[in-house]
Structure P
Amino acid sequence: MKGFYQDIFCQSSSLNGKPELSMNESEEEGSDISGEVLISLLFIFGIYKIVNALLAEYNMILTKRCAIHFTYHEMFQYRIDHYFSTCKLAKPTLLLSATFVLIVTGASLLTIVSGNSVSTSTWMTWTYVADPGTHADAEGTAVRFVSFCITIGGMLIFALMIGIISEAINEKVDGLKKGKSRVIEADHTLILGWSDKSLAIIEQIALANESEGGGCIVVLANDDKEEMERMLQLALGSPTHSLSLLGTNVVFRSGNPLLEHELLKVSVAMARAIIVLSIPHVDSDEADSIILRQVLAIKAIEKVSCHVVVEMQDIDNSNLVQLVHLSNTEVVVTHDIIGRLMIQCARQPGLAYFLESLLGFEGSEFYLNSWKELFGQTFLQITCRFDDAVVVGVKLANGEVCINPENDYVIQEGDKILCLAEDNDTYSVNEDGHNLSEDKVPTISVVKRNNEKLLFCGWRRDMADMITQLDLYVEKGSELWLFNTVLSQERMALLKDKDNKDELKTKNLTIKNVVGNPIVRRNLRRLHAVDEYGKRTGESITLDEFRSILILSDGDAPNMESSDSRSLASSLIIQDLQRELIAEKKENNKSSLLNKTDERCNTVSEILETRTRSLLQVAGCKGYVMSNYIISLWLAQVAEDRDINVVLGELLSAEGCETYIRDISYYLDLKKKKKQSFWDVALLARQRREVAVGYKPKEMNWPQALRYIINPSNKASPRKWKEGDSVLVFAFD
């Protein structure tokens with residue numbers, strides 16, 4: 001039956017004179033019609049959007065041209081520039097628009113010259129644009145000409161596309177190089193800012209992380225990321241003192257640390273400690289005000305729970321942080337620390353080596369731990385309870401840190417023992433401790449301290465603070481001579497810091513002003529005091545009459561190398577002049593007085609660049625303080641444990657427990673007993689309420705004795721003590 005109806009349909013079609021069409025051919029014809037309609041609608045819609053945008057631009061031109069005279073070319077340039085500046089997708093949008101116009105134009109021309117349908121012409125146009133070789137099959141002069149034009153346009157389009165893609169990739173790579181991506185880290189140390197202290201801080205934190213298998217340090221600063229990475233690579237490959245990361249990963253990011261979104265980019269809320277570095281080469285007050293804003297920016301992020309170590313320059317600005325009630329912030333005042341350190345090192349030769357070793361993570365450092373085995377025992381009883389550590393104090397349960405407490409203080413539950421040890425896992429409580437000796441310390445007659453004369457070469461902004469600190473150490477009637485290039489008329493104003501400080505008043509010191517250049521030999525030959533008007537007072541002095549000489553870094557020097565060069569030159573000239581004065585007085589039969597004076601004279605230079613250390617050793621300059629390096633060590637120590645800031649601050653203060661270098665005769669009567677262990681000496685020191693932390697044999701210089709001066713090994717083994725051996729202690733006087 002089905003075949004019958006098909007035959008009738010075919011006969012009917014033949015009678016009507018129409019060709020026979022299958023069902024598939026009908027479907028294909030309907031699909032072609034739909035494609036033609038769809039492509040035509042797309043062409044119309046695209047042309048409409050482009051024409052509409054052009055008409056909008058044209059109407060704006062007509063409106064503006066009524067008020068301003070310009071050419072259409074100028075207006076076109078202006079609008080293109082504005083569009084590229086304000087629209088991130090300007091380049092791809094224009095590229096797509098140009099491609100669309102090319103395809104519409106090419107398809108229309110091909111439809112006219114070839115007679116093909118719109119859809120077919122559109123597809124052929126696309127193939128000519130995408131693949132230049134496809135137009136080779138075109139037939140007919142007109143078709144070939146149109147195909148050739150479309151192919152040339154396609155080549156230009158794809159050349160532009162490759163250029164845009166390449167530029168986008170380069171921008172992305174450059175952005176990664178500049179450090180704009182987010183940091184995905186946790187439990188890392190975050191350093192905000194970049195200065196000459198940064199590399200030393202990174203080195204010390206890497207040493208602290210060594211026992212944990214390494215860690216992560218993130219640096220966020222305004223400096224260029226590639227430049228910071230270059231400086232780190234130079235330090236890692238240095239032939240003299242190469243920096244070692246010891247498994248620690250260092251990540252750099254460029255950005256403004258004052259902005260909240262930049263802080264969030266470096267995972268500030270996940271950091272274990274934050275170090276905020278002061279801005280170099282900026283006025284102290286301005287730098288400290290920027291630091292305050294930085295701290296407030298950190299406080300604004302609620303999820304930040306770690307402690308923040310802040311480097312400030314002026315001691316008078318340190319209370320700014322307290323005004324905003326930031327309990328998790330530890331302030332380290334750079335100039336104040338260096339000033340106190342230089343004063344103490346000038347009064348005790350060798351103290352700089354001890355403090356530098358104490359502050360670094362390379363040897364022994366401070367650790368706080370709770371030990372249940374020691375609860376209920378007195379501080380005297382726990383003095384020798386660690387074979388590989390030295391007990392120096394206690395952190396009470398209320399948070400107060402007490403260095404060198406009374407012997408009868410009983411360790412309570414919740415107290416933490418403050419020890420000097422190589423690492424937090426290298427020491428433990430021994431079983432028996434050390435038997436308390438029945439020996440008594442020898443009776444030492446109190447020697448009355450005489451007034452003294454000291455010399456400061458150079459000028460610092462915090463000179464008034466240094467003088468105030470020094471005034472607490474010396475006896476009444478002592479003299480301080482200030483020798484620098486600052487005119488005497490200007491010094492009083494500088495000491496008052498532009499009226500930001502009260503007038504300087506001293507109880508024990510008398511200040512003498514000398515104007516001259518510390519690196520000019522004839523100015524150092526004999527120092528002549530001047531009054532406030534610059535006229536000589538008639539008082540003069542030579543270098544051999546001073547007990548201590550401090551050479552301060554030159555704040556006006558263009559860089560650290562220049563400042564260190566001047567300090568080195570001053571030190572060499574002073575040493576040479578002292579030798580000349582010694583020779584002259586020996587000729588005048590005054591050698592006895594001379595030798596006494598020469599033994600007491602101690603010259604200490606402030607050095608900023610660590611690379612200058614080797615030059616000082618070559619030149620024979622033994623007294624120096626690596627100021628920037630010591631501050632870096634201090635910041636790294638406090639970043640690891642915020643309680644250490646209180647400990648170090650007290651050890652460098654004129655009040656409280658300080659660091660002293662005692663002669664062994666202070667504890668042992670060598671005529672009666674010479675062979676004693678270090679624990680015996682430590683227990684004898686407790687009779688004077690002092691904490692012995694190490695010793696220096698007489699036959700060794702300070703660099704050679706670094707393994708003995710802090711937490712020596714074999715503390716229970718007896719050794720033969722000699723006259724001239726020194727013991728390093730923490731004591732109140």
Structure Q
Amino acid sequence: MSSGSEIRHRQEIERLFSVTANFTAEPIADILRFWIEILSFGPAKVTFSGYNQVFQELVLTNGLLASSSPGVNFLLIRIEDWARDQKEDLRLVSIENAGQEFIATLKAFALRAQRPTILLLCPPSQYVASHEFMSHAVRILTDEICRVAIALRGVSVITAETLAAFYPVEHIDDSESNREGHIPFTRSFWVAAGTMIMRQARTLLRVPRKVIAVDADNTLWGGVVAEVGADKVLIDGEWAELQKFLKQQKDCGMLLALSSKNQEKDVEEVFRRPGMVLRRSDFVDWKVNWKRKSENLRALAADLNLALDSFIFLDDNPMECAEVASHCPSITVLAVPTEIKKIPLFLRHAWIFDLPSTTSEDKNRTEQYRVQADRKQLQSSVGSYREFIEKLELKVDMTQPTPDQFERAAQLTQRTNQFNATNVRRTSSELGSLIASGSRQALLVRVQDRFGDYGDVGLGVYWFSANDLNVENFLLSCRVLGKGVEHRLLSQLGRIASQSGKTIVVIPFKRTERNEPAARFFHSVCGDFLDGDLYRIPAVYASSVIFDPEYSFEASPESVGELPANEGSTRIECNFDEIARRLTSVPEIQRAIKSRFARSRPPLDIQYIAPRNTFENKLADIWEDVLGLDCVGIQDNFFDLGGDSVLSIQIVTRANEFGFRFNVRQFFESPSIIELSTLFRNEVSSTEVALHERATTPPEFSLSKLSQKSLNHVLEYLAKGRK
């Protein structure tokens with residue numbers, strides 16, 4: 001298969017979200033599917049490993065976790081469950097041994113994993129928390145696993161504390177479902193856990209924005225500076241919290257810009273106040289005038305040479321937000337709450353601000369963009385473009401990336417759009433695994449000039465076939481375009497091909513609305529070698545390519561900066577403003593899930609009969625909630641409605657919470673509301689339920705060790721018995 005075909009095939013594959021846990025984790029499935037839809041991930045599949053198969057999956061080279069399909073591995077661990085079947089006096093030793101084995105196995109797995117892994121360290125049960133020695137052992141082991149995992153390539157860690165900080169849950173343990181089917185958590189906790197791991201997954205699978213453009217009056221500070229004066233606007237409380245938040249975003253690599261309808265001198269005076277968290281120097285650029293916000297944002301995009309869909313816009317005024325959304329639909333617009341007390345919660349749940357791990361390049365990004373102004377000043381002061389290039393004193397280094405550079409290399413594939421030949425995106429796990437295995441080689445491009453260090457700004461990834469050097473990534477940051485770096489990268493690939501005995505350098509080219517600069521470069525330099533969607537460039541020719549400032553298209557400054565002011569492709573993602581306002585708590589998310597997945601009662605051979613009393617109404621409510629149905633009749637068979645063994649345990653657990661005591665065996669044998677009602681007909685009246693006899697599951701009938709397949713066999717057996 002040609003490299004161009006490989007790329008097309010890869011982009012059409014659905015995303016795979018795999019879940020592996022040391023307990024039964026299937027109840028999290030519908031929460032994951034909810035967020036897959038909300039986040040517009042497109043074709044996607046949620047798959048579960050077998051029950052308690054953590055160690056097996058980490059070791060297998062052809063297992064679910066070893067998949068190379070685009071997506072994310074979710075690894076859910078509750079440490080105490082490693083000693084679930086052990087006697088009391090052996091539990092501490094079992095947990096310690098299993099924990100150390102897990103650390104060693106996870107380390108080995110991370111070296112060959114081809115996609116990112118999110119490790120959720122679940123909270124201990126109340127039982128463990130109440131036992132001093134066990135609680136201490138679990139806490140120490142949790143800290144050690146966390147410390148080791150954070151340092152592993154491609155592994156992200158979510159602790160129980162982090163989860164509780166974002167999505168607190170009052171009741172975590174579900175002792176009944178844990179006993180029946182090793183489902184240790186309540187529905188609320190599953191919602192919190194599923195939401196948190198999908199929130200983290202979004203940062204790994206989506207290209208982050210690059211610029212936060214923010215309004216001033218009643219956004220950065222309280223009040224209108226032109227009305228009350230620079231010394232009277234409010235800069236403490238929630239306003240200070242917002243500024244601290246933006247400062248943290250800048251430190252993580254986001255560029256800050258200001259767009260305000262004001263007198264510039266008034267705005268500058270506010271930034272000089274001692275209590276201001278942000279300073280003028282924190283902003284890479286600003287537009288303070290009386291023009292439309294959309295016009296100013298376009299100007300900022302042109303100045304920074306970035307596309308509009310790289311921007312987030314924050315403003316308190318709904319009219320201004322609507323104007324920007326209308327004229328610049330690719331910008332992500334967030335309306336800051338007018339109730340200032342709601343601002344911290346809003347920012348905490350604005351997922352658009354969530355960023356993947358930060359690199360050294362990110363921390364210096366504002367300064368790198370600011371230095372561009374010095375370069376532009378030099379260019380305007382010289383007589384020719386050639387003289388400009390000569391006076392820059394450019395130095396270009398190309399080296400094989402080391403493991404600690406994989407994150408930045410992968411970041412380049414995610415963030416680079418204008419000069420990106422193939423548009424193949426990689427995570428650090430994918431790229432690191434490919435390079436470590438030897439199936440891919442890479443060149444990381446670093447550039448310096450008289451004004452400073454551009455950092456790692458380019459990447460070439462390639463592999464060899466019989467006669468060809470096949471390029472998978474050929475990309476450069478827009479900050480170095482037009483300076484001959486692209487020529488040097490192509491020339492270096494040509495030399496590598498020749499030295500390796502290959503005669504052709506094959507570069508697939510995927511045209512997008514954003515990569516016009518790359519298209520012009522390849523057409524100008526390699527146009528004679530275009531074959532369909534592949535450039536098949538003789539290695540000898542590629543190695544001899546040189547940059548001539550006077551005759552290359554890059555010599556025109558406009559050729560680099562014209563694209564960002566256009567809309568380009570609007571990102572199909574989600575309504576981040578809606579999430580930040582209405583999906584901030586577990587109850588809100590639960591209601592949204594129920595509403596989204598509610599479906600009509602399927603056609604059955606029996607007539608619908610509505611519940612007749614308190615007992616039946618309550619059971620019907622539980623069934624409707626668990627099955628996601630709009631109504632359930634008292635004669636409806638649970639399994640005919642789409643129920644399965646895992647859902648049946650949820651039914652039993654939820655019913656027991658309301659005092660309706662029956663066990664899983666009884667439910668299998670009486671899988672309709674009317675049959676369950678018959679079990680308690682002496683206790684059920686038309687107005688009130690009083691259940692005095694407590695049914696208990698016989699010890700010999702435990703489902704906790706049965707796999708999904710085994711549970712289904714039980715169902716089939718019981719169904720045959722009923723017939």
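What follows draws every value from the coordinates through simple rules; no lab data is involved. Just so it is clear, the model here is predicted, and its values are computed rather than measured. Cβ atoms are built from the backbone, for glycine too; each structure is taken alone.
Suppose you compute distance in nm of label points 7 Å out along Cα→Cβ at positions 141 and 501 for every structure in P, Q: which one lands on 5.3?
Numbers: P: 9.8; Q: 5.3.
Answer by label: Q.
If FRET efficiency 1/(1 + (r/R0)^6) of positions 165 and 621 (r between Cβ atoms, R0 = 41 Å, to 0.05) comes out at 0.10 when worked out from the coordinates, which of P, Q was used? Intermediate results must be reported in sequence, preceding the final value.
Working: P: 0.10; Q: 0.80.
It must be structure P, since only it matches.
Which structure, out of P, Q, was Kirkwood radius over Cα pairs in Å calculated from, if the result is 32.6? Show your work: numbers first, answer last.
Working: P: 32.6; Q: 28.9.
The correct label is P.
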FRET efficiency 1/(1 + (r/R0)^6) of positions 357 and 645 (r between Cβ atoms, R0 = 25 Å, to 0.05) - structure with the largest value, from P, Q = P
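Compare distance in nm of label points 7 Å out along Cα→Cβ at positions 149 and 613 across structures P, Q and report the one with the greatest value.
Working: P: 7.8; Q: 4.9.
With respect to distance in nm of label points 7 Å out along Cα→Cβ at positions 149 and 613, the highest-scoring structure among P, Q is P.
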One of P, Q was used to calculate mean count of other Cβ atoms within 10 Å over residues 341-348, giving 23.1; which?
-> P
